[in-house]
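**Student:** Have a look at these structures, which come just after this line.
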Structure P
Amino acid sequence: MHDFVETLAVPGAWTATLTIPAIPAPVVRAALTGIARDLDLPVDAALIGTEEAITTALLYRDPSRTHGAPDIDACEAAVDLIVSETGWARQPAAPPALTVPMGLKPGYHTTARFDPAAARAVLAQTCGASGWELTPAILMSARPVGTEMRTYHEHGALVRARPRLLTGVATAARLLGQLRWVGIDESTGRTVVMARPCECGQGRG
């Protein structure tokens, strides 16, 4: 089982998936950071591919206790701008699911990291053999704070699962040493922040 508690929830389960023509990860991160700066809008994304060639980006909202979550209309406007400026193509919406961008580092202050195969083994243990998929991803964030642009990225994973597997995914997050994670649940139309009790006053403000 797990000891995560829901610390924040916002209405709407928004994501947008873009097809990218095999562009290096730093170039993709720079383009998305530029959009965040131009629109004064936080941009969070899971980039799929390798450092040398990103082929897909899934954009999502990571709510903040201080600032809430960006308006969905503003997020849609950001996607429209990205498509018009880069030529990247938006993919049709996928079937409803629970989407969880998940780090693979246990805790905040470590260089250790689970590899995707180990993470898949943990999910198989907590969720069973089917109803979920884990894709290696580079998780990135670009967040304007006043005149400062705060950016971050790390190698992690994108988990998509049947919503009924929420407890199993949370248990896997616990076993993988996560302290905080975001779940985009299209079955309930909500985006939630889950944190361990010791972390409820920490993390993203």
Structure Q
Amino acid sequence: MFLSPTKATLCSASRLTGVLGHGLDRVRLTEMLLLCGLGVSAGLVRCLVRTHLHLPGHSILFIVLPTAAGVAISRRQGAGTAIGLSALGTGAFLNCFCPVKPIGIGALTSLAATGVFLDVALAWARRPAHVYFACIVAACGSSALAFAVRAVTKQLGLQPGYHPAARMAIWAPRAMVTYLICGLVAGLLSAFVCFRWREEEPQA
């Protein structure tokens, strides 16, 4: 089992400890089902919700929040990876069998990578404030990887109807900025919703 024991930093920072309670000495079936459900939800939302933003990199906005929420609920390192595997499986299944518009390669990359990046970034978190930085770093890192993967597929002409020589120079400079901004906003918003900046003061 790749889920670690609950991490003290996450326990003190999480706003969502009440979802599963405090007694998480061992991994329970309900916990795994919840993490997998959040991954499935992220994949479904990304596939079915159309925002018409036409903003490169905006997929991360749908991915980081359920991932951070799952980590805040579980308070274990490894929770993000579990969500990411579930999200990637959902995205791949929908691309194969769902008649709606398929999830792009950039979004699939973010579905797979965000949870892993968050688990790695949280390894160095020692205070609740560090968790905020971990969320931002993970979201921006996932966005950067998604940008790189999508740029390579565009450059190699792997996207139908796309002519790399004609449009890559136009797409890349704008996308580089929007991917970074979307990652920053997604990480900060998710951290604010799911975690505290400081430990709660004990009540007298």
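**Student:** Assuming 29 is relative contact order in percent (Cα under 8 Å, 6 or more apart) as calculated from a single structure, say which of P, Q it is. Each step should come with its number before you reach the end.
**Tutor:** Working: P: 32; Q: 29.
This value belongs to structure Q.
**Student:** A value of 0.85 was derived for FRET efficiency 1/(1 + (r/R0)^6) of positions 125 and 149 (r between Cβ atoms, R0 = 35 Å, to 0.05); which structure in P, Q was it taken from?
**Tutor:** Working: P: 0.35; Q: 0.85.
Going through each structure in turn, the value belongs to Q.
**Student:** Of structures P, Q, which gives -8000 when helix-only ellipticity at 222 nm (-39500 (n - 2.57) for each DSSP H run of 4 or more, over all residues; to 500) is computed from the coordinates?
**Tutor:** P
**Student:** A value of 3.3 was derived for distance in nm of label points 7 Å out along Cα→Cβ at positions 157 and 181; which structure in P, Q was it taken from?
**Tutor:** Corresponding structure: Q.
**Student:** Can you say which of P, Q returns 25, 19, 17 when semi-axes √(5λ) of the Cα gyration tensor in Å is computed?
**Tutor:** Of the options listed, only P reproduces it.
Laboratory data are not the source of any read-out in this text; all were calculated from the coordinates shown. Please read these numbers as outputs of a predicted model, since none were measured by experiment. Cβ atoms are built from the backbone, for glycine too; each structure is taken alone.
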